[in-house]
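*Asks:* Down below are the structures I want you to see.
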Structure 1
Amino acid sequence: MPKKAARRQSMKHPLPPVPEIKTVLVIMAHPDDAEFCCGGTAKIFSAQGASVHYIVLTNGDKGNHNLSITVPQLVKTRMSEQRAAAAILGVRDVVFMGEEDGFLEPSRELRRRLVRHIRRLRPDLVICQYPEILFRGDSYINHPDHRNAGLATLEAVFPAAGNPMFFPDLLAEGLEPHNIKELWMCMAPEPNHRLDITAYFEIKIQALRQHASQFDDLDAMEGWVRERWAEEDEQGKQRFFEAFKRMHFAK
């Protein structure tokens, strides 16, 4: 049996993924991270009627090497691109936290802001970036914002979002504690859950192509994404998957 096929059989990829998931909150470091990490997954959930929401933690102001573009212009462009990509995937809304790109830290104030949105939206599922990847192989260093976005999210999810002793001012706003049902982390080195996104892969590509400011060659980007996410099934047909470290929490 081919190695990829053997690995695929050892992991779950149900469709629909989790019927009891009605609200999904995706928390990522930069504009475009969500489309790379879980664009197909977001579309699966929205197509099934779930309410999908994005939080983008940084303003993306380092996401271009063209010095002729001012920082305010780049930030505005990246916000516009992210909203367009989210709309293609059926995402209800995008919240921009506005932290400086490249210097994201899991601070007390950022945790409070995330807890506020978690209690406001009361998601069943939170999707974020895996916080412990420093590098992959011999040629990729993980962006520090990716790591810190994952860490900030985990610290907001537990224990703060579900504990009334954290941020009592939020209680005064009527934001009661909330415990999520599931946490899915993308970029995990040993994922235990995958979704077959083949039916929505072309939509994932359309969403990624909205981030035109990030790529010198959109066609080259698309080719890389197709290669990166592709696998062959037992019949030799090409399919596409998104993988996660999936955690379940008892109610």
Structure 2
Amino acid sequence: MNLIPLLIFGTALAMAIMVCVWLFARRINNAGIVDIWWSFAFAPVSLFYGIFGSGHVVRNSLVAAMVCAWSLRLGFHLYKRVMSHHPDEDPRYAALRQQFPKRTWLMFFGFFQLQGLLVGLLSLPVALACSNTAAGIGVFEIAGVVIWLVAIGGESIADMQLTLFKAHPAAKGRVCDLGLWKYSRHPNYFFEWCVWIAYFVFSVGSPWWWVGIVSPLMMLFFLTCVTGIPPSEAHSLVSRGEAYRNYQRRTSAFLPWFPKKS
């Protein structure tokens, strides 16, 4: 299957998944599960690209495996976080309910479909790689795998460090500024972005590869300006107050860097 029909069917698959997620979210009355299934949705979409893409079988299998591993790791991580608060809903979605008191679930249907559309758009480098008919694995694919391994490792370590910090009895009201969190206020988001850089680098050499830059740029925008850092920092300022303001003053927001001296 060539690139355009591959993208169309892959995006349609993601949107169909989100219809099912919407029905389930409505049943349990918790829209927050969309975060879990948004992450999981990349696995079947990447498998679809890998199976039906016209690219070389080794390349298709490798990039599909990378996306599936990332998708399942993040999805289960979010599952533990979201379901630990169920039936309480994520404050972001509770706020959306207040903005749309009438036809709330109709609004959520449109929101969930937008998430499916984003899965299709963000997976563009994967579709590009799975449309590359060149034989063998080249330097860009190898570079993409190396970046991906570093990114997955960094994100996993950041998540683990934060989880261990929160589990400590003395952590209440304090700011996690240990390990990777000493050098970035959001190392998990930084390494998440690096995952998308890896997919783009992997696709370089494919026909129309340059179009794939849209994916890491979109993810950078969402992480730093929309759904990532802004709501996370707003919540931290409310819950940790001056301690978090001091953390903001000395620690880089996104890119890891040496902290400023107090």
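Here, each number is a calculation from the coordinates, and none is a lab measurement. All of these numbers come straight from a predicted model, not from anything done at the bench. Cβ atoms are built from the backbone, for glycine too; each structure is taken alone.
*Asks:* Using the calculated result -11000 for helix-only ellipticity at 222 nm (-39500 (n - 2.57) for each DSSP H run of 4 or more, over all residues; to 500), pick out the matching structure from 1, 2. Before the final figure, lay out each step's value.
*Replies:* Details: 1: -11000; 2: -23000.
Attributed to the structure labelled 1.
*Asks:* For which of the structures 1, 2 does the calculation of distance in nm of label points 7 Å out along Cα→Cβ at positions 119 and 175 return 0.6?
*Replies:* Numbers: 1: 0.6; 2: 3.7.
For distance in nm of label points 7 Å out along Cα→Cβ at positions 119 and 175, the value 0.6 is produced by structure 1.
*Asks:* Identify the structure, out of 1, 2, from whose coordinates P(r) over Cα pairs in 10 Å bins from 0, in percent was calculated to give 7, 28, 32, 23, 9, 1.
*Replies:* Numbers: 1: 7, 30, 38, 19, 5, 0; 2: 7, 28, 32, 23, 9, 1.
It traces back to 2.
*Asks:* Given 25 as the derived value for relative contact order in percent (Cα under 8 Å, 6 or more apart), which of the supplied structures 1, 2 does it correspond to? Could the numbers behind the result be given before it?
*Replies:* Working: 1: 25; 2: 21.
Traced to structure 1.
*Asks:* Which structure, out of 1, 2, was Kirkwood radius over Cα pairs in Å, for residues 95-150 alone calculated from, if the result is 12.8? Spell out each step's value before the answer.
*Replies:* Details: 1: 12.8; 2: 14.6.
The correct label is 1.
*Asks:* When mean count of other Cβ atoms within 10 Å over residues 135-142 is calculated, the result is 14.0; to which of the structures 1, 2 does this value belong? Could the numbers behind the result be given before it?
*Replies:* On the way: 1: 9.0; 2: 14.0.
Traced to structure 2.
*Asks:* Tell me which of 1, 2 gives 1.2 when you compute distance in nm of label points 7 Å out along Cα→Cβ at positions 199 and 223. Mind dumping the intermediate values first?
*Replies:* Numbers: 1: 3.1; 2: 1.2.
Comparing all candidates, it corresponds to 2.
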